[in-house]
Structure 1
Amino acid sequence: MYAPRPLYPDFERLLSFKERELVSLFTDLRAFILQLYPQSNELLYHTHALTAVFSISDKLSDAFCMLPIYTNHLNLGFNQGALLKDPHQLLTGSGKLIRHIDVKKPEDYRNPRVQDLIREAIDFAVKDMDKPAKVIGQTISKIKAKP
C-alpha cells in the first residue's frame, strides 16, 4: 500500500508562491509518480524552475523523470526522453536527450500511455545505472537555504 510522502518544508514554502492550480497538478502528479515507483528518490532543486527530480539513486544522472514548475506551467520531463519508445508521440522537445509532456490537467498524465512511458523510463534508468543505489525512497533537498 502506498503512503504519501510529505513535501519537504522549504520546497513546500516555495510552492506556496505558485498558482494554486499548478500546485494541485504538481502534488497529484508527484503522488502518481511515487505510487508507480515508491522507492524512487526525490531530488529537489530551485533554479530557473522549482523542480522535483525522481531518481533510482541519490544522483541526478540516474533520474528517470522530473517535474519542473515554471511561472505559468508545469511539465512532466523525461531525462532520457529522446531514447524512449514513444509510439503515441506524447513527448515534445528538441534537445539531445530531454523530452517532456505539457501538463494542463490530470488527464494529461493519468492515463495508461503516460504510465507506460514512466515505467519505460524507470526500466531504462535501472539498466543504465552504474552501481546499486545506497539511498532508496528518500527526499533529498538541493535547495540552498537563504541566510
Structure 2
Amino acid sequence: MELESLTPENLGKAVSITLRPEQEAFVAPVVQSIAEAYVNPTAWLRLVVDGDEVLAFIMGNFDPDHEIEAFRAGIWRLNVAASAQGRGVGRFAVRALEEEARARGVKRISVLWERGEHGPEGFYLKLGFVPTGEELFGEVVSYKDLHNQGKVSA
C-alpha cells in the first residue's frame, strides 16, 4: 500500500469508492469531500492505493488557528472501499495522517463520528482515540495524543 495525492489521473477512481451499504449513512461520499476541500484550503486529501487500485480516501484538516479545537488537526473523512475493508487499509490511512500531523508539529488529532450499529466508533477506539464526552453537530468528539510512534508501513 502507498499514499498518493489526489490527481486528475486518479480522480475518477477516487470518486468511485463505494462503501458497504450499511456504512453509507455514516460518511459522506468522496465527491462531497473533494468539493468541501476546494473551499477549505487547510484540507489534506490523500488516497491509499495498491498498484492501480484505489483502496481508500482520507481527508484531514490542519488549521491550528481554527476557533473550534476539534477542527485544528484531525480526520474529517475516511472512506475505505468495501472490497478493501478488513485488510488494514483504514489503519494505514489513519497512521499516514498521524505521520503528517507529527511532521507539522501537531501533538493531538481529533476525529468525530456519529454513533450507530454500523458506524466507525469501534474502529477509532481500537486506534486509540478517546471520546471526550462532548458532541459537535450530533457527533462524538474524540482525540488521540500523538507520541513518538513509528512510520507508516504496509
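Tell me which of 1, 2 gives 2.7 when you compute distance in nm of label points 7 Å out along Cα→Cβ at positions 13 and 101.
Numbers: 1: 3.3; 2: 2.7.
For distance in nm of label points 7 Å out along Cα→Cβ at positions 13 and 101, the value 2.7 is produced by structure 2.
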helix-only ellipticity at 222 nm (-39500 (n - 2.57) for each DSSP H run of 4 or more, over all residues; to 500) from the coordinates reads -6500; which among 1, 2: 2
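Quick check: 21 is what I get for relative contact order in percent (Cα under 8 Å, 6 or more apart), calculated from one of 1, 2. Which structure matches? Don't jump to the answer; show the numbers that get you there.
Values: 1: 27; 2: 21.
Source structure for this number: 2.
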Comparison of 1, 2 by mean count of other Cβ atoms within 10 Å over residues 69-76 - largest value held by: 2
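A short reminder: the numbers here are calculations on the coordinates, not readings from a lab. Nothing here was measured: the structure is a model prediction, and the numbers come from that model. Cβ atoms are built from the backbone, for glycine too; each structure is taken alone.
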